[in-house]
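Next come the structures, one after another.
No value in this document is a laboratory result; all are computed from the given coordinates. Only a predicted model underlies this, so the values are computations on that prediction, with no experimental measurement involved. Cβ atoms are built from the backbone, for glycine too; each structure is taken alone.
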Structure P
Amino acid sequence: MVSDSRTWKEARPPESAYKPRRGAKPTVEQDRAAGGRHRRTVAIGDGRYARASVSLRLPRCNRRIRAYLRWSQEGKTEERYIGEVDQATRAANLAQAWQQAAASGLLAEEPLPPDSKASSWEVRAVMRANRSRDTKPELALRSLLHRTGLRYRVDIPPLEGVRRRADIVFVKDRIAVFVDGCFWHGCPEHMRSSKKNAAAWTAKLEGNRARDAETNELLRAAGWTVIRVWEHEDPAEASHRITDAVQQARREERG
């Protein structure tokens, strides 16, 4: 049995340092290690690009893990040697290999699509991942509210004939809750101005904020209580705020 004090130079590394874990999703694993799917790009000529992956191997009778960059091109698998990696876990070795591949010039920055309004691939990923309902902040908040015994409707227009949907609605209590994404609704703490198509994005986000304000006015004029929660807020604190509002409405209803 190899002593824990011996280094990889003296003994073969553990399988957990290079073999994939059972059940792990390869694409998710590679995206996380590379820092995003857009960072896994190689140029294959004529303005074309391919998505690459890192393969970790430990040759027989060897004590060093070797990393290779692999991608598909015209029906064939292409491969380039990246170098050796020496971290304690597979995740760390994949991350090290991607960093080495970038430093060696093996990767390429794929240009954004011509019709994209995003200023970078990071911004594009956030925009594409944005969902109109059942976002993680919404699900977390709904779960906490449900645990307190509150029941509600989800993703419906509070006012008949007005096409404005609320994320969580207490119909009898006339309380509408909106869980606002920081990017699309112009969070003062986390929104960052876009460098590409700045004027168009400024107009778009200002329009969103104006629509939010108008929605608030319409609902309040009809006797509704409006609660807005930023996606970055602590769901427990937001849940307490909503619960207090519901209980207050019910106390007033009972007189």
Structure Q
Amino acid sequence: MTSPKIAFRASSADLAQSALAELTALYGDCKLSEADFVVALGGDGFMLETLHLMLVRTAPVYGMNCGSVGFMMNPYNATDLPERLASAQAATIHPLRMHAITRSGAVEEALALNEVSLLREARQAAKIRVSVDGRVRLEELICDGVLISTPAGSTAYNLSAHGPIVPLSANLLPLTPISAFRPRRWRGALLPASAEILFEILESDKRPVAAVADSTEVRDVLSVGVSEDRNVGVTLLFDPDQGLSERIIAEQFTV
């Protein structure tokens, strides 16, 4: 049986660099463009960076935790890697596509595997109009910000902002306010994955807002459109019985 072609990527952390040296000595290394599998060595931040690289490629990504949190990573183990890759469970993530228009008239697009967030840039709260599928749902949300997340990203910033955790199979997108002042009791919404969301910034000269799609930031936005892009996807691999769906469910029972 032919051994799979594995491309390794590692963060700059000492632990990740040590793991990289051990694994490449055992299994070799190849270019991302030639790989059957990509193995990411680091933490969740480095994994997210690797997944963005793989959005234009087809090889699945298997992460091994050489960082801190490691929610999207498997435990580090140098033995029998080809066999583990072959038996791993797959989960496909589709990103959110952000379409932002700035006060200067510039148009910026970016993809987000975790979330698209809008955040106030100055001391005053943001004022944001929220529309879903062409219908205004909140005429004026006064807040520090608001975010829309993927199911995979629902355990990240969305959870920290007290948004709901969403299973991968739910086909829902959590819409979550960040420190909402008005409407004071609004806690967000669960939207169908097919929804098209539009955020319009009110009083943008007085209350500037930045939009962030994962690590891509666009400042001084006037409007931000967000929708799931089903034409793009990336596949993650997890050890048996430790798939992403199981982790998302288990996270809801963590105390």
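Largest in relative contact order in percent (Cα under 8 Å, 6 or more apart) among the labelled structures P, Q is structure Q. Thinking of P, Q, which structure, once mean count of other Cβ atoms within 10 Å over residues 29-36 is computed, gives back 13.8? Computing mean count of other Cβ atoms within 10 Å over residues 29-36 on every structure in P, Q gives 13.8 only for Q. Computing FRET efficiency 1/(1 + (r/R0)^6) of positions 53 and 149 (r between Cβ atoms, R0 = 35 Å, to 0.05) gives 0.15 for which of P, Q? Corresponding structure: P. Consider the structures P, Q: one of them gives -5000 for helix-only ellipticity at 222 nm (-39500 (n - 2.57) for each DSSP H run of 4 or more, over all residues; to 500) as calculated from the coordinates. Say which. Checking each candidate, the match is Q. A value of 55 for percent of Cα pairs over 28 Å apart, calculated from one of P, Q, originates in structure P.
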